[in-house]
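So, here come the structures, one by one.
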Structure 1
Amino acid sequence: MSARAIPQLVDVTPSSAKSWMEQMIELGLFFHPDDDPSDIIYAPQWDKLFSDDEAVTLREIISRLFTSLGDQVYEIGCDVLGISGPTEPN
């Protein structure tokens with residue numbers, strides 16, 4: 001896959017996380033945050049989607065998201081994808 005720019009995540013807030021995820025979707029690069037980016041392949045060639053350098057960058061971004069936002073990362077991702085489910089009581 002040709003080189004491309006992974007969107008930067010400067011600060012980590014729910015709003016910036018949502019924006020970053022939306023950018024990843026627009027680029028066709030969105031993936032589940034529990035998956036290791038180096039394990040993601042794309043069809044029809046079945047090549048790795050991300051280069052080694054991109055995978056390192058993405059691991060760092062995902063780590064920052066979870067460190068700052070915890071499980072809210074999943075909620076933001078679902079929101080970006082338009083997936084909704086039952087909410088837990090406060």
Structure 2
Amino acid sequence: MKDNTQSREKNFEFLVDKIPYQIKVTSETFNDEQRFRIKVNGDEGHIYAWDPETVSLQALDDDAAILPDGLEKAISDKLVKTILI
């Protein structure tokens with residue numbers, strides 16, 4: 001059963017390797033675990049889980065794994081500062 005009572009949405013802009021990105025992150029709780037739908041430059045978005053051991057995002061589908069490493073790190077760092085604290 002999905003529990004989205006903690007659903008939140010944040011918008012961020014990043015410049016990574018001289019490429020601008022507009023990011024929309026929606027966080028929610030699913031089966032007592034934090035999940036994030038991350039949309040990059042208006043795409044349909046992909047679902048990620050938060051891995052507290054590595055302090056980073058983990059892609060939950062194959063297409064989600066295509067984020068550039070620098071962008072994934074920038075998003076992870078921002079989530080730590082704004083949502084997960």
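Just so you know, all these numbers are worked out from the coordinates, no wet-lab data involved. All values reported here derive from a predicted model rather than from experimental measurement. Cβ atoms are built from the backbone, for glycine too; each structure is taken alone.
General observations
- Value 33, calculated as relative contact order in percent (Cα under 8 Å, 6 or more apart), assigned to which of 1, 2: 1
- With mean count of other Cβ atoms within 10 Å over residues 11-18 derived as 14.8, matching label from 1, 2: 1
- Structure responsible for -5500, with helix-only ellipticity at 222 nm (-39500 (n - 2.57) for each DSSP H run of 4 or more, over all residues; to 500) calculated and labels 1, 2 on offer: 2
- With distance in nm of label points 7 Å out along Cα→Cβ at positions 51 and 67 computed over the structures 1, 2, the top value is the one for 1, the highest of the group.
- If mean projected area of the Cα convex hull in nm² is computed and equals 6.5, the structure in 1, 2: 1
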